[in-house]
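So, here come the structures, one by one.
What follows is calculated from the coordinates using simple rules that are stated; it is not laboratory data. Keep in mind the model is a prediction, meaning the values are calculated, not measured. Cβ atoms are built from the backbone, for glycine too; each structure is taken alone.
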Structure 1
Amino acid sequence: MQNFIYALIQVIHNFGAVTVVAAAASALWLSRGGLGLLRDGELMRSNAVVQSRLAWLMAIAWAIQAASGIMFGLTTFWFEGHLPDIHGIAVDALLIKIFCALTGFILAVSYVKLHSGWPTKKQLLVWQTSSALGVVALSSAAFLRWFS
């Protein structure tokens, strides 16, 4: 039963990771012109609603990442009476993932609430940073998994 629960949590965690990376990459692509069919000013206005929705999606996905990560620890605690025994590189990878999730969530929510007053370059920086956070978190997951 424990492995079954871990597998279900892993599915949720994996879909959250894919959503974080895909939403950031999509918003970055849109902010850089997408198909380039509109002029810059028109492009940013036409994509503003889509980018705002992608930011909401990213905030939700980061929250799912954090919640499912916590569920891994709670599942171990429930079945074994202690938190997972990780050390060294695995702890570092976990801390990196936590940093990415927290920063990514804050960045996504900030974008949703404040982006209308931001210049295009700042919006582009948000999507570049969000993309990098997603890739770093996803990469850290491999180290957390294999060095645990």
Structure 2
Amino acid sequence: MKSTVYEDYKYSMQDVSGLYIGTRYTFGELLKEEMIPFKFRLIVEHYILPKADLEDTLETHLYYLEPDSFLVQIYTQLKARIKVNVIEEKKTPFGKPKKQYVTKIMTAQQLVGISPTEKERLGMVVQELKVSKLAMMTL
């Protein structure tokens, strides 16, 4: 029997202004991944890991982030944008309601403003974290 590894949302990309990280990475994997910039790995090690575990994924960390946490300030300083998918009900041209996933971009403060029970009701899936490279250099 061949085992497969779930690799969706486990990626890192960069452009001129930003760093994009898939949220399936655990913090342990983030620290070992050479394609992720050293500065971001340093921020994870010094600021995020004291409040999280190496086995936590970035997805669960962001999903259950507390509004009064110091980490919200860190993500705000990094000008973080979090890409999420939520289920919304849209009407078809024939007037029938249809549920579909819609992608939204949120700040950390907007994300923590939604309770975990509300996130569950919306069917929210945290997909990607984008941080500003310029903001990352100021931390």
Structure 3
Amino acid sequence: MRYLRNLLLLLPLCFLISCSSTGYGLLMIESPSGKKLYFRREVRGMNYDSLSLSKDSNYCSKPDPQTSLIFHSIGPHPFYKFNGEELHIYTMSDVTKPPKLVNGIELVLHKLTNQQSIGMKEKYREMGLQSADVPIIKGSWCF
């Protein structure tokens, strides 16, 4: 009984410690016509790093596969560029085009090999690309 009481006293502490190890990030990008999209990132511990692209800026909400581009693997951050109202995404991750990302923006996906990704990492700026390296917002948390 004493063991159970001590365990119940420690549970809130364990919950706080595990919650504080989760971090969130947000990177807003804007099309030439002013339409905004957000790369949203969630990091937990050493082995969980999720990334999505959405018109929703709330990093606490789960990405919706109908309206968000969800990157399904941990790896190098994707690169992107706008060509008019076409958004080109270059990634090694398996992704599926969402049916409704943003009206008026055409999503063009480019699947990279490991070697191509390494090459782009060194010269992406020369290619007119930007990195979707989403920084974690210090002190960010969600319920």
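Consider the structures 1, 2, 3: one of them gives 33 for relative contact order in percent (Cα under 8 Å, 6 or more apart) as calculated from the coordinates. Say which. Please report the intermediate quantities before stating the final value.
On the way: 1: 33; 2: 30; 3: 24.
Corresponding structure: 1.
Once distance in nm of label points 7 Å out along Cα→Cβ at positions 74 and 114 is calculated for every structure in 1, 2, 3, which label goes with the largest value?
Working: 1: 3.1; 2: 2.3; 3: 1.7.
The structure with the largest value is 1.
With FRET efficiency 1/(1 + (r/R0)^6) of positions 26 and 98 (r between Cβ atoms, R0 = 25 Å, to 0.05) coming out at 0.85, pick the structure among 1, 2, 3 it was computed from. Mind dumping the intermediate values first?
Working: 1: 0.55; 2: 0.10; 3: 0.85.
Attributed to the structure labelled 3.
Which of 1, 2, 3 yields 1.3 for distance in nm of label points 7 Å out along Cα→Cβ at positions 50 and 130, as computed? Mind dumping the intermediate values first?
Working: 1: 1.3; 2: 3.0; 3: 2.5.
Attributed to the structure labelled 1.
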